[in-house]
Every structure is written in C-alpha cells, then in structure tokens.
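Got some structures for you, see below.
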Structure 1
Amino acid sequence: MAEITKMAAEATETPDVFRRQLTANKARIAGLAQAIKDRDPEFAYMIGRGTSDHAGVFGKYLIETEMGLPVAAAAPSVNSVFGKTLRLQKALVIVISQSGRSPDILAQAKMAKEEGALCVALVNDETSPLKDIADFFIPLCAGPEIAVAATKSYLATLYALLNIVAACTDNANLQNALAGLPDKMESVIAASPVMTSSLLGSMDRCVVLGRAFGYAVSREIALKMKEVCGIQAEAFSSAEFLHGPISLLNRGVAVLDVHVPDASSEYHKAQVEEVKRRGATVCSLLEVSDDTLPLVAPLLIMQRFYLDIELAARELNMDPDSPVGLKKVTETV
C-alpha cells in the first residue's frame, strides 16, 4: 500500500482539530460574543484571500442568516496598494488567514483597527503578527499544515465561525450539533469514496453548483479541483448559473452537485434538474443524513470531498502534496 500523503493525513485530523478548538477557545469565544453584543456592530467585513476568502463566503451566509448583519468582502489592495482607508468604526471585522503573515492582509487589519473596528482574527499560526493587532485572536488549533492544499485549516475556520455565531445567538441546537460534529466527521472519514478517479480521469473541466451555503463551499471545491487534479473548475450559485453561464453545457462541461438540505434545497434541486434536462452529466457529492443540522452539513461534505480528491489524484499519478507551480504560503502586497 502506498504511503499516506500529507494531504490525506491532515484531512483526517479534522475531528481532533474540532475537539481541541472547542476546548481551547471556549472562553475566548464567550468573551468575543459578549463584545459583539456590547458593540452592536452595523455590518461585518471579511478580510482574506484564497481559501481564507472562501471561508469568508461561508461566514457571509452564516452571519447574515443567523445574526441579521450585512457582510461585505474586503478588497485588500484598496489599502495596501491604493493607500485608502475605510470608515469601519461601526464594523465587526473578521480577518481569516492560515499564516497571518501576508503583507496586504496585515495592512488591511491594521487599518481596520486604527479606524475603530472591532477586529477579530481567525488564524492557524499563533505566532502571527495579527495577534498584536486584533482585539480578539481566535486560534484555529489545526496544528502544522504541510500539504499545499489546505484541508483541516479551512474546515477549522468554518467550525470557528459556527461556534462564534452560536455563542452570539445563544443557539443551543447549533451548539449541540457542533459538540457532536467530530463524531460525525469520523463517520464520514470511514465511509466509502463518492468521487472516484474513474469519474475525474475523463474530466477536463467542470462547474460546481451549490446554493447559499452549498455555493459557499463550492468555491473551495472548485479551487481544489484545480490545485489537486489540474481540472479547470468554476463555482456558481445554481440560481446564477441559469442566467447565462448555463451555455457552458454546450461545450461538454461536467457538473458537480453540492446539495445542502437547508432552506435553499428545493430551489437548488429544481435548478439541477433543469441542468440535467439540458443534457448535462451531473455528479453528486456526499448526501448528508436526515438527522444532520443543515448548518454543519457543508463541513461533512467538504470532509469527504477532500479525501476523495486526494485518493483520485494519487490514482491518476498526481502528487496531491505538491501541485505543480504552487507553494504553501503565498504573500501578496
């Protein structure tokens, strides 16, 4: 049997990462939740790039649906390149980063703090300079992540966001689901693959369709399809896909269906059926069990996807730990 890759090893650590985070951050998150209630921000502002930016999209749907705060995504270059400041004194600013060292992210976070925002950093590297900038530093507790393709750190970010929102909203159902999630993740890890090398081997390009929270994780799925398997992939909201991009189906593009059983489910299913009606080949990802709280379903879907794409890459003679042309830490200005 081939030696296990770093990507697979790290992806299977997620349940223990969640358990560590739940214990280590309990007091921090309680303090943050109280600060948010006291400050009563008018909007949230997400700072991040790459996989961290994708986690911010999940955070947008989560904060808007559960807390009623509008959420905007940062354009870090506005400060780091153009030298402009923003009026963020009434904002909850959430900085997401694995290393917490990219100059543009640091500059944006410093600007937000100087402008009077309540600044929160979700970072895996606890030696990051963001620790000295943010009002609240929430470590992701994922441990070293060596593989270029982020897995456990992304899932740890979603888990941290869910715990923060659960504390802010006093949502007992969500808190209970988060406490039980590590066990569910272990069951998903032990399950059979959903995506296989036979499926991916003949795929040159694809679109990844989801709605709401499904769309949020679809962006990360599309990135990993590119990074790990060299497949051109683009994520769309299933609603937006019908407004023009559906013409891509005329070029033989495959469709990955990311279904989350939440309030968007009925509409997403109808849109996927329309895609099928037009002749598309549709490949479904993990379908979660009926007893799963919809807010945590995307994490289970991602857990299985990471393991599936790692296995498929190896079977296709690719190295998932070292994709061509990529490096682990990317620093931009």
Structure 2
Amino acid sequence: MKKAIFIDRDGTVIAEPADEQVDSLEKLEFVPGAISGLRALVGLGYELVMVTNQDGLGTPAFPEKTFLGPQEKMLRTLEGEGVRFDDMLIDRSFPEDNSPCRKPRTGMLGKYLGGGYDLAGSFVIGDRDTDMELARNMGCTGLRIGELSWDEVVRRIRTGVRRATVARKTAETDIFIEADLDGLGQSSIDTGLKFFDHMLSQLPHHGGISLIVKCKGDLEVDEHHTIEDVGIALGEALRQALGDKRGTERYGFALPMDESRAIVLLDFGGRSELVWDVEFTREYVGDVPTEMFRHFFKSLSDSMKANLYIQARGENNHHLAESIFKAFARTVRQAVRKDVFSYDLPSSKGVL
C-alpha cells in the first residue's frame, strides 16, 4: 500500500507573517530547516502532499505552471532542491463557511481515504492544533513543527513508527501495553503492585521509551500471574516495535547504583536465553516477592526473543532490584537506538 506525508504550508514550510498573507515576494521566508527537511524526505517511498486552508499566495490549480509570485517562488525553490509535491490541496473557504474541506475535516482528502493508502504508516506535518486533529481524523501520525524542529521531524519519519500495542487477556490477568521506542507518547504504569510499577517506570525514565502498562491481575491469589504475564506482554510489545531491526545497535550496558552494581547484557538476536546471577537476602521488596524478579526477566527474554545476561551485587535489596531495572532500561535504550541513515541489518548472517 502507498504511504503519504501530508504537509501544511504556512507556519510549517514558509513562515507566516502577522497578517497571515504571504502576498509579496518580500514576505516569503522559509521556516528554518524546512528546505533541508523536505529534501531529506525525498526518496523514502512517501508521496508528498501539501494540504492548506490558507490562500495567501494566489494559489491556482496544481500542477499547471501558472503560479503567481510567492507561490511560484516557493515551489521553484523547492524543486531546485529536488522536492516536488505529488499533490497540492487548498481549501479557499473561510472558517465561518463550515466547509467539509477545511482542515481538520477531511473533505479534500477523499482519494487518500479510499483504502489504497496505509494511513497508519503515513504522517501529517503541521504547526497548528487543526493539523494534529487532521492527523487523528485520518489515522496518521501527527508531527508538530514548533514542538519539534524539522531535523527532529525528519529523524522521526526516517526512523519509522516504532510503536506496538499488545492486549493480553487470560483467566488470571487482563493486560494492555503500548510501547513507543522513540519516546513520543505518554507513559503510565499501573499493575496493582506498587514496587513493580516503580521498577517498570525505569524504562521510560532511563530507556527513553514511552510505555503504558495496565494490568488487572488475580492479586488475591498472589503476585505470580501479574508479574509473569506483564513480562510476556511487554516482551511482545518491544519485539513488535523493533520491526525488522535494520539500523539498530542490537546490543548493550552496565550500571552502578550506590553500593550496588548491575551488569545487563542484551542481544535482540532472535534467540531467547536468560543467565541470572543475582542473590537477594529478603523475601519481599515492597509488595513484590524477590523470587519473581528472575521469573519476570525470563518471561521477558522469551517473549522478546532476546538473550539477557544479568549479574548484580549489593547490600540493599531495594537498590539491588532498582539497579537491575535501570541497567536493563539503559541497555534497551542503547540496543534499540537506530541510525536513521542506515538500513543495514546488524547480523553477519543476514537474518535476525
């Protein structure tokens, strides 16, 4: 299926003056980074579609070369850098007209909504609330200039959508997990076990990922099912979000914490194994049995199909557990890091 990047014009590609009308060449200025940013999006397999409400450039039909002044200058400048729009959609109505074509409504975008486009894998780039609402209405990912620079937008698109959602329901647990490896989403963790929540929160804080974890488990029985099943679902989410792993680092990390130290080695190589070298001296830390930490990481490594080597020493069992989770989070951060200009698979076998 085809993919597209829907790009707002004023405030996104060209700077918007106070009167919101770029009606002379003197008022035409590009948003910093816009030209190089658009150039970096060429050749990635996306159609480039300009979608704007504002008619401040004397905009005629596209693609005939009858543009007036600033519009022609803008397009010719971009074309000189190898940037050509596949389509240009302009709604000339006023807000009070309540036009179905005016963003964030999707009236102009019918051809893209008919099933021939992978909208979940497409993007909307804009600078206003209406642009982000348009993205939601279309089922695309919205990237907002102002909150993000053009460099950050390009990095996000070239990285791809590295996000996965896993829902897992059994007779013992009901789990929802959403993981975004690039940390652009919200984070919220509630498993019913406060110390477990505290440990899992190290992933957003130190792993640089966004993570939503919701679990309703049979804690009236004990903690086992909740911790095991969260490990299974979290591993599945991380594995799915990694996609084909091209350009990723794959490996990583060690970390000291107060009197404790933890070494976590990780390989997202497609084979699961856990080597566990940790000794706790208490039965519980908070509301979590210490024997369940090994079981959590075993479930996690099996589900995300990764090798995990975990070694830790320390006197304080809280610090010991936290150093492991922090080191794991930092390991994940390093291993999932992606070089957006590399499509190499980090394997001499050619398969991961």
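The numbers here are math on the coordinates, done by the rules we state, and not lab data. The structure presented is a predicted model; accordingly, all values stated were derived computationally and were not measured. Cβ atoms are built from the backbone, for glycine too; each structure is taken alone.
Out of 1, 2, which structure matches 21.2 when mean count of other Cβ atoms within 10 Å over residues 207-214 is calculated? Display every interim value, and only then the final one.
Values: 1: 26.2; 2: 21.2.
It was calculated from structure 2.
Which of 1, 2 yields 24.5 for mean count of other Cβ atoms within 10 Å over residues 95-102, as computed? Kindly include the intermediate steps, with their values, before the conclusion.
Numbers: 1: 24.5; 2: 12.2.
Computing mean count of other Cβ atoms within 10 Å over residues 95-102 on every structure in 1, 2 gives 24.5 only for 1.
Check the numbers for relative contact order in percent (Cα under 8 Å, 6 or more apart) across 1, 2 and tell me which is largest.
Numbers: 1: 21; 2: 14.
Largest one: structure 1.
Starting from the value 31, 22, 21: which structure in 1, 2 was semi-axes √(5λ) of the Cα gyration tensor in Å calculated from? Show your work: numbers first, answer last.
On the way: 1: 31, 22, 21; 2: 48, 21, 17.
Comparing all candidates, it corresponds to 1.
Further question on the same structure: Assuming -9500 is helix-only ellipticity at 222 nm (-39500 (n - 2.57) for each DSSP H run of 4 or more, over all residues; to 500) as calculated from a single structure, say which of 1, 2 it is.
Numbers: 1: -15000; 2: -9500.
Source structure: 2.
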